[in-house]
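Every read-out reported here was derived from the displayed coordinates using simple, explicitly stated rules and does not represent laboratory data. Note that this is a predicted model, so its numbers are computed, not measured. Cβ atoms are built from the backbone, for glycine too; each structure is taken alone.
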Structure P
Amino acid sequence: MIARKIASTKRVVCAAPSYFAARGTPTRPADLADHECLRLARRHRLHDRWRFRAESGVEEIKVGGHFSSGSGDVLHAWALEGRGLSLEALWDVAEDLQAGRLVECLADYWCDSIDLFAAFLPGRPAPPRIRPFVDFIASAGLSS
């Protein structure tokens with residue numbers, strides 16, 4: 001396979017303003033132990049360890065909560081409803097952050113990023129409709 005990176009985004013911890021009003025705002029990753037965290041469940045695995053960068057290096061925090069789902073859309077909806085903190089790709093929540101429906105916390109602690117790749121079989125040209133699409137996405141400035 002030949003892979004081409006076409007976009008990248010950081011992940012952010014965010015919640016609805018109503019969640020922060022009811023539960024307070026974590027100021028450091030260790031504070032997540034006292035919060036309801038919305039966790040992704042994929043491939044028979046619960047993603048309950050969130051990684052953060054601090055001056056001392058990478059810090060991995062085990063998070064807990066009552067809600068988990070295999071759907072990122074469900075986690076996003078729950079965050080909008082004020083059910084907990086969610087670790088989201090910035091490109092998925094940028095409009096909600098700008099509109100104030102979600103608020104980012106722990107912004108001083110950079111989380112890992114998500115990269116999007118286009119994969120092609122070697123020795124085979126990409127179909128004519130695919131190459132321009134990949135070029136457009138790569139040049140569209142989706143990285144954040």
Structure Q
Amino acid sequence: MSTREMLRANDARLHALARGFSADEWARPSLCDRWSNHDVLAHLIVGYGAGAAVLTAEMLRHGGSFDEANAALARSLAATRSPAELLDDFAQRAQRPRGLGRYFPPRLLLGDHITHELDMLFALGREPGIPADASSRC
């Protein structure tokens with residue numbers, strides 16, 4: 001299986017798992033500083049869909065900081081879209097990335113998605129079910 005195929009399979013597994021989160025679990029803090037689980041999901045959408053112009057403009061608003069811009073975009077998206085809507089967006093964008101997500105190497109995205117899945121699951125006290133072959137590709 002190619003890394004891109006593994007990324008798609010991992011995203012499908014993560015999507016199915018996250019569909020089972022309750023409203024309370026989405027609102028709870030993740031292990032990512034200042035992000036709820038809802039914000040983390042929005043971050044995954046931003047990674048798959050933000051264009052260079054949007055990211056650059058947000059970076060300029062945040063003193064050139066990629067991390068601050070990324071966090072602001074994720075929080076803004078989470079404020080306007082419910083977890084269910086974001087899960088639909090995630091399923092769609094995982095199949096057809098837009099913006100910068102088209103250019104990120106699949107290995108980078110796989111590592112990011114696995115890391116953020118762990119951020120959410122460990123914060124909820126859940127055990128991950130990430131296949132060993134997926135985590136070994138990161």
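Below is a table of values for the structure above.
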read-out: Source structure (of P, Q) for helix-only ellipticity at 222 nm (-39500 (n - 2.57) for each DSSP H run of 4 or more, over all residues; to 500), computed value -21000; value: Q
read-out: Computed 32, 16, 15 for semi-axes √(5λ) of the Cα gyration tensor in Å - originating structure among P, Q; value: P
read-out: Test item: relative contact order in percent (Cα under 8 Å, 6 or more apart) calculated as 35, pick one of P, Q; value: Q
read-out: With distance in nm of label points 7 Å out along Cα→Cβ at positions 17 and 33 derived as 2.5, matching label from P, Q; value: Q
read-out: Among P, Q, structure where distance in nm of label points 7 Å out along Cα→Cβ at positions 25 and 129 as derived comes to 4.7; value: P
